[in-house]
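What follows is calculated from the coordinates using simple rules that are stated; it is not laboratory data. All values reported here derive from a predicted model rather than from experimental measurement. Cβ atoms are built from the backbone, for glycine too; each structure is taken alone.
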Structure P
Amino acid sequence: MRILLVSYYPLPYTGGVWTFVSLLKKSLEDLGYSVDVLSHTPDTTKYRIIGQEHEIGIDDISPYIKEKIVREMPSLPVNSWIYNVEIYRYSLELSAAYYNLQQYDIIHALDVTAARAMSRVKPPHVPLVTSALGNLSRDIFFTLKTMHRKKTDQELRETFEYQYHKTLEHLGYQSSSLIHSPTRWMRDNIIDNFSISPNKIMTFSYGLDIENFHKNCIEYPIIGPKKGKKVILFIGRLVYLKGVHHLLDALALLKENREDWECWILGKGELQWELEEQCKKLELSNLVRFLGTSNDVAHFLREADIFVHPSIHDTQPYSVMEAQLAGLPVLVSNTAGLPEMVEVGRSGLISSVGNIHELYDQLRYLLENDILRKQLAECTKEWAKKRWSLDTMVNNVLSLYKQAKTLETEDPV
């Protein structure tokens, strides 16, 4: 079976999508399948199949697309946000068509924008499945919230940018033969907000290469904490929806109670300067370390004592999975798919979104109770080994492909 994985976004790129893609590709190839990955290049100037020499330059094909946009949407401002999205998604369509889609038995979109693009150019007999690895309209909402702090939530939802992306998300789901949802929350969101039939959705978790993950945890050294300090670790992009500003507020409360800790923040993003300024105002600069990004997160997990993920919205972040496999007590917020990742008292604790007092109480509780923290860590590791099996994920993906091919045979377009 020949499989094409397709991303509208750049790959390879640090984050959960690339983790999912790289693990899935390797696992399927180990089973004897042929897998190609079509995506944006990291510099966003081309589309290409990773590993193949020929690349489709967006500047080479965009004149034709721009002419079409101006003709069909004359009121759309040139070089606006939506104007550029239109150029990129039509570039993906033209690039995909160049690569002879007839050769594939299944096309697997990794986002709804790619799903919509592929549905317009794929051969009728080739099934299209989509993994809902993120919630496009929700992500756009929080991007707008970062850009327009004074606007109300309702005003943001009424913007053209939000409505455009919500429509694009609906079209992506609608265009797919079957949809993979990693959480029950995402499944319900697709059904309730986009009117997609439950029969069209398969729900199963991501997986991790547990054996190699543990090897990495053991083999490599890392910077250590200051003497006598326990490490609280956050891993993720420094953007509004990750809730790091709430974490810093909770740490300011913790500082008033005890200072036998330091917080490591592993990641970069548009809010880094703002968060560093928040640390200065809260007098946390000597307790919080911004460490940038790393491809070797297992090294940092190895040195940490507590993992915290205070996100305002998140589906199923790999960072939480990795922290659990590393045997860290995990603190997450009760949003989107995060509560499904934790069995309270066994594999982590849950606090209310944005409730800095609850988060402070949980951090203080774990710092005060060394025995409980270690017991929770052991339970977390065993729980995660069963929950985040890569073999289970791959078997579920193959089942998704099989069902999609059956549907296409029974009801050809």
Structure Q
Amino acid sequence: MREDLLHFIWKHHKFQRKQLVTSTNESVKIKNTGTLNQFSGPDFFNAVIEIDGQTWAGNIEIHLKSSDWYAHHHEKDDNYNNVILHVVWEDDMHVFRKDGTTIPTLVLKDYIPSKLLERHQDLFKHSKSSFINCEKDLNTIDDFLLQNWLDRLYIERLEQKSSLIFELLKKSKNDWENVLFILLMKNFGSKVNGEFFLEKAKNLDFSIIRKTRSSIDQIESLLFGYFGLLEKKDCKDTYFLQLKKEHEFLFKKFELSITSEKPEFFGLRPSNFPTVRLSQLANLYGKHQNLFSKLMEIDKLEEMYTVFETSASSYWNDHFTFGKVSKKSKKKLSKRFVDLLVINTIVPVKFCYAKHLGKDWNENLISFISQISKEENSIVAGFENLGVKTKNALQSQAKIQLYNNYCSKNKCLQCNLGAHLLNRNT
């Protein structure tokens, strides 16, 4: 037995409602099971229960064992003084409120249909060997229910990403341009260097970017130097020497320190090398002086691609690292890379900016993200192997949210799909 199953049973009234009695044989009538509490405090608020003919209004606490009341120290917490019924799977001791009065206890296992327990057991039977617990039943779920849940999961994912954005906004004293730069830097760092780029960007005074971004040479030399990529001793290329000279001037001017840490190259495709990505980002900021304002105004995907139509400086046409010539190719931002920037940075920032302004752009953002091609990863592939196709980036993002926050954590009862399967025929 799991406590979340008891919550599910109580919330959805999946127990015998007639002839209920407490552990001390008092009659119980459930008039209102209350509202599930997602935060700290009793599990259900504002319930209405009749016990031995007397009606009580208050809160419900649910545990596997009665003794969990003391294990969780509720007897010392004023938030639990208004608990009118203790709902448990097993009653192993009497429980009292802080003022010493007894809390009536309802032993729920005596009133739960066996079919529900069997269905719950079946749902988790292959949890260690399968991709997701409900994979054998997933295709039986109505498409409308599935798509509606995916839409909600996508908004939930945006909400989850909001915490970092608003944290950065607070730290930057409401400087949205700075927040955008930090998040773009994280995404230009890719999975390998993303966190390193993020931390470096958070510690870089954005006013310096504002002062240098009108000159590609200056912003490139600033970024390359700040990330420790101009320490190479044996490179005599004119481009490298110009950057190094400019960087020495800027570092003295702005009193910057040279980092001992450097971004990782190992395991990356050459097109994702930090050298190429930093040059592309520098050129993007050199091209658009008010990037944040421009991106917030855009409501068409094609216009977004136009803004990000930029390349690394010409030196990188035949280089991936300083001093080493490679096959010639223009290092443009690919459509796929721009898609990832829009998915992981631009749309979440737009979502938070709308909240900041007190506006609801959810419908527009859902329409916007739905135009972008799906992501390719193991989670999306896992669902597709089960016959659940992914049409666009909204659905791939939603499935990432579904798998990471529900499936992999066995939170089937908090998932609309798992709850639907458990509710069916019970």
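Here are the numbers for this structure:
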quantity: When FRET efficiency 1/(1 + (r/R0)^6) of positions 109 and 181 (r between Cβ atoms, R0 = 30 Å, to 0.05) is computed for each of P, Q, the largest belongs to; calculated: P
quantity: Structure from which 17, 52, 28, 3, 0 was derived, P(r) over Cα pairs in 10 Å bins from 0, in percent, for residues 29-116 alone, options P, Q; calculated: Q
quantity: Read-out distance in nm of label points 7 Å out along Cα→Cβ at positions 53 and 77, computed value 4.4, structure in P, Q; calculated: P
quantity: Structures P, Q, by distance in nm of label points 7 Å out along Cα→Cβ at positions 69 and 165: label with the highest value; calculated: Q
quantity: When FRET efficiency 1/(1 + (r/R0)^6) of positions 149 and 325 (r between Cβ atoms, R0 = 30 Å, to 0.05) is computed for each of P, Q, the largest belongs to; calculated: P
quantity: Parent structure of the calculated result 62, 49, 41, given that Cα extents along the principal axes in Å is the read-out and P, Q the choices; calculated: P
quantity: Entry that produces 0.95 once Rg/Rh (Cα atoms, Kirkwood Rh), for residues 277-380 alone is calculated, selected from P, Q; calculated: P
quantity: Identity of the structure behind 0.70 (criterion: FRET efficiency 1/(1 + (r/R0)^6) of positions 213 and 397 (r between Cβ atoms, R0 = 35 Å, to 0.05), calculated), options P, Q; calculated: Q
